[in-house]
Each structure stands twice: as structure tokens, then as C-alpha cells.
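Presented below are the structures under discussion, each in the form of C-alpha cells.
Any read-out appearing in this document is the output of simple, stated calculations on the displayed coordinates, not a laboratory observation. Nothing here was measured: the structure is a model prediction, and the numbers come from that model. Cβ atoms are built from the backbone, for glycine too; each structure is taken alone.
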Structure I
Amino acid sequence: MMSKIKFLMVAVLICFSLFINAQEGNNTNDSSIWYSYTTEGEMISCELLEDKIVYRSPFNSDDAKNVSTLWIRKKLDKDHFVVYNKLRKPQYAILHIAQSNANVLKITTVLKGDSIESLEKDFQGNKLPAWIGLFEKDWYSEKYIKQLKNSPGLDELKRADLLTAMQWRKPLSSQIQEYLKDTQGKRQFMIYRFVNEFRNRKLVELGYNPYKRVSYNFKKQFEGDEEILNLLFEEIKF
């Protein structure tokens, strides 16, 4: 009798264990969360799921007004996705999403349109603007974002590192000129945004957090250094 009871108890425990494991398997939802910063230094997040991409600003908000969802309608290849949001104009877009390494995800909106068909046609016809890379945004893993929180800000920026981060002309010049040509020179202010984003990306690579909310004054930090001050404050011309 005791052996039968022991057998039943073991059987129940095995079944319970299998049930728990099955439940855990059913509850898993493949996703990854990446983090970035706004120009004002606010942290935002991007969650990639099988059928959608969820943006939050700030990064942990559940308030509907701070959450934007892009529904994935079609995968064109391993890195390009057609997404949809009824609140945007136009409602469809193609995103390029690719990891450059384990800690950095790059997302770029490469085309916008009113239908999947029109976007596919333009994409297959290679109608991507030559300057589209200027709008690429870096997103960081949770591990890396924790590291960035403890990285030095712009108030601790060294001269040599700033010089490195300001060498934007060779990689960006042709794209910026194409952008100005296509927009008929009406969006000159965007040049400074492109240069600033390039500089910040380089500073992150150099171990800084340029988005860190700290007090700094470049004119005072580099007072008398004409080379640095010209790079920082001169009017950008071609």
C-alpha cells in the first residue's frame, strides 16, 4: 500500500513539474528591449516583438500618450520591415533594423508611403535616398545603457576626444549635400542635427555619455582654443 502511495506521489510531482514547464513555455514571448536618448537627454525604449515594435518615451511609461506602436505588416528581407501606424501620415513605412554588435541596434526609416504595394515597388526599384543614413538612430542594450549611466558626460570631455568626434565632413559631407539638394535647401537646420548626432555617436564609442544631464560650457572649457571653438561654433558651409 505504501509503495502505491509513493508511486502516486511521484507521478503527481512529475505531472505538476511538466505542467509548470509547459505553462512557462506558453508564456514566453520573444522580444528584446533597447534604449536610447532624446536630444534633451530623456531615456526612451524600443521593444521588438514578433508582430510589432513598441516605443516608449520615457522608457518605462505605460501612459497611452507616451507609447507608440508600429505593427509589422511584412518582412521584405532579414533587415527590412514594412510597418503600419494608423495615427501617422503616411501610415506605412519601411524600417531598416540591424545589429552592428551585441550592444548596438541601428534603426532607420528608409521609405514612407500610403500602401505596402507602393513601398515594395519603390524598395525593389532601389529608390532609397542617397542621404537616408543620416537618419539612422542607435539603440543600446540594457547592459550597455547601464554602463552609459556611469560614463563621463560632456563636462569631462577631453580635447583629443572632441576633435575625433568632430571629424564629420568626410563621412557625412556628400550625404548632407544630397539631402540639401533633394529638399531644395529648405531644411538647412537639419545639418546641425546630423552633425550633432554623428558627434554623439562617436563620443559614445569613445566611452562618454553625451546625453548625460550635466552642466557644461564648451566656451569656458576650451577658452582660447581657436581650433576647437571653430569646430563647435562656426557656420557649416559647403
Structure II
Amino acid sequence: MLRETFGIIGRNWSMYLVVVIAVVAIAVFDEVSGKTTSSGATTFMWSYLAMCVQGAVIYSWSFAEIGKRAGFGRTFPYFLKTLALLIAALGISLPIFMFLPSGLDISASVLIYTFAALIAYALVLSLFGTWPVSSITGVGTSLLDALRRGVSRLVSTLGRLIAAIVLPAVLSILLVVLASHLSISPLLLIDGKPNVVMLAISAIAAFLQALSVSYAAVALARIYLSGEQGSVEFGAAAA
């Protein structure tokens, strides 16, 4: 699946370049404005990227063709389903705060919760991650259909998704820690001038996130195909 993921990235490299630039630009905007209201935009962007990757796996379409065929009618439901699964994972991991020591530093608490949320998200996606995928084809669109597909290959899927979601996050954190040890300012702009090192780190982190999203999307698309490809409805949708 990793080879397939890099193949998709290679064929659609311009899209990934745009995504990386957009993520860094959004981070700069947040830093300048002092707000994080653009997080919704990045969530939608990652969701749209995942949909394009899964369309490429299912139909062998280019990203441009996927966007044209999906339109608003399939893109918006896909995004809503993805958002619902994300919120569910956050809700599942929220009780972790109840078991954290009261004297624990706030940064450590946030870090622990973040990784708990990532693992919870991997579990939720392993069970129900093909639910958004079904919006692409319109076949097997219920949560029960998604659960049926997810349970059949839960262990292998969970392992892949934990690796896909957690490892890039760890690498990104290590890059930031390395920069702090080298006494590099964490700001993207210093006195209005670009902080080249942090901008480069942000670009690398954005690509790692894009790779994470793409690999997870490929894995879930393969699970969806294995669960639906033999059905009459899927054959009619693919025709």
C-alpha cells in the first residue's frame, strides 16, 4: 500500500505541492492574526485530499477527474462523515483527562491527550472509516455497512492506521524539538521576515501529514473494495 500511496503522490505531485503551500500559508496567517479559526479549512482540505486519493484507488481517476465527478453532492457528505468520525474519536479520548495526575504539566497533559486522540481516531477509522468512502460510489452507505467492512479486517487495518497517523505526528514533533534545542525561534515570521528554518520544518510536517492522510485513505479504500467489489450495486456504480 505504501508503494501505491507514493505512486498516487507522484502522479498528482502538483496537487500535493499546492496542499503543502496552502498548509504553510494558513499557519502563517494564524500566526499573524493570532487566531486559529482556519483549522476548519485545513480539516476540509485533508478530507478532500483523502477523497481524491480514494477515488484514484477505486476508479483509477486523476484528482481533477475525481473533483469534477464528485462535485458538491458527494464532497460535502464525505466531509460531514469524516468530521463526525473525528468528533467521535475526540469524545472517546476525552475521559483520559480523568486519569491524568493532577500535578502533571499542562503541556504534557495536552501531549498525552493528543496521542490518545490519535489512537482513538485510528480505532474509529478502522471500524467505520469506509463510511465516508461509500459517499464516492453511493454503495453500502450505512454505518452498519461500514462496521461490517471494518470488523472483517480490524487488526491489520488498525495497525496500518496507527502507523500512518502516529508516526508522522511523532516525526513532526521531533523536528520542532530539534529546532528548539538549536535555539531556533518557533515563529514562522520574525519581525515580519520569514524564518526560513521553521518554514521548511512546517513544509516537511505538512508533507508528512499529506503522506499520512494518503496512506490511510489508500488502506480504507482497499478495505471498502474488498467488502463491496463483488456486489451488484458496486458493479452498477463502477460502470
Structure III
Amino acid sequence: MDDKSNPSSRMDLKETLIAVGIGIVFMAVALFVQSLVQQIPEYIYLAMHGFKISLLVNNYSAIEFQHPLEFGLYLGLVAARMQELATYIAVDTRTKQYAFFIGLGFSVVDIIVLLLDTVPVMGKITQFPALLIWLNVISSILFHPGTATFMKWGRIAGFAKASLGISIALHAAVDSSVAFLDLWIPSHASQYVRDSSIFWVVAMAISIGIFIIGLKMLRGVQESPEKEKPVVF
């Protein structure tokens, strides 16, 4: 990926594992904050109804299913902002050759969460949903390293805020669509295969696109000498 004659561009196993670990830690923190922010509507609803927890099971859930677009956009935007902002900060802790591995750390956590959500219904999954799970895994492996390398390029090339904004927009498009489908499909079961197929064609195109663009653009920039040492730790 980098000029082998430049000592600062060489990777070693320890630093690579540290980079993956940084991605894991930052993603874990991002998901924790994300979960709190995503529950703000629930807290508001409870506050308006005397904090009756029982209302969340039926009443609040019904409201979500009645407004899939609004809730889908909110959940997707929160996820995108939290995760991509965490990536934006994380990639600045190491030199450019480790940005990919920091993004890979984000993917590791993303996939673990997906699999934990899948385990309780593993025996009931049919062929098509199983395919979607695999596509989700592949998309994560492509998307997170893609935005990580893309934002590292942005930081080096002087387009930091633009690269962050684009990454958030792409992430929001994917996650908002996922949240929307989760709330839309129960009342439109006949459209499940069609709508899911359309979504995953677009999602995979976005993931592959940002993966290729991120790697290519990062490969084409040279990092300044003062960045040879980790910025934060």
C-alpha cells in the first residue's frame, strides 16, 4: 500500500493489532453512546406518560411501526454520526498505513453485535434471511475500513470535514434504510424479498464504492513527517 523505502510507512504486527484494538474500543464506545441517544424518544415518551414502563412494550412500539420513515431516519442518523465521528477521531491516533486496520476493528464489533442478535433465532432462519446476514457481514468488512481510510485521506489532504460529512451521509443512508425496513416490513410482509433485495444491492454498491475509493485516495497522499508518531496514544 505504501512506499517501502519510507520507514514510517512500514507496518509491524504489534502496531497492526493495536490499530485493530483501537477500532474495537472506539466502536464499543460509539455504540454505547449511540444506544443512549437513540433512546431519547423513549425517555421523552415515558416522561410524558408518568414513566410507566409497561407503555413501552405496546404503545411506544406501535408508534414506531406507524412512523417507520421518521424513526428510521432518526435511528440511522444517530448511528451514522456516532460511529463515523468515532472513526474520524480514531484514525488520527495512528499513521495512515493503520487506518484500514482501525476500520477493521469497527467491523469486528459490528459483526459481533450482529451475530449476538442472530443467535437467539439461529434455528429459525431460512435461506433468504441467512443470505442477508452474510451480506451484512461483508458490507461491514468493506464499509468501516472504507470510511476509515477515506477520512484518513481527508485529514491528510485537507478535506477532513468534507470526508466526515460524506461518510456520515453514506452511513446514514444505509442504517436509516435498515431501520426503516425493520419497521416497514411487518406490515408489508409481501414486499419483504423485493424491498430487501433492492436495499442490499444499493448497500453493497455503497460499501464496495467507499472501500475502493478510501483505499485508492489514501494510497495517493503522503503524510507529513510530524505524523510519524501516534497523535494520541
Note: distance in nm of label points 7 Å out along Cα→Cβ at positions 91 and 107 at 1.4, derived from one of structures I, II, III, originates from structure III
For helix-only ellipticity at 222 nm (-39500 (n - 2.57) for each DSSP H run of 4 or more, over all residues; to 500), the calculated result is -12000, so let me know which of I, II, III that is.
-> I
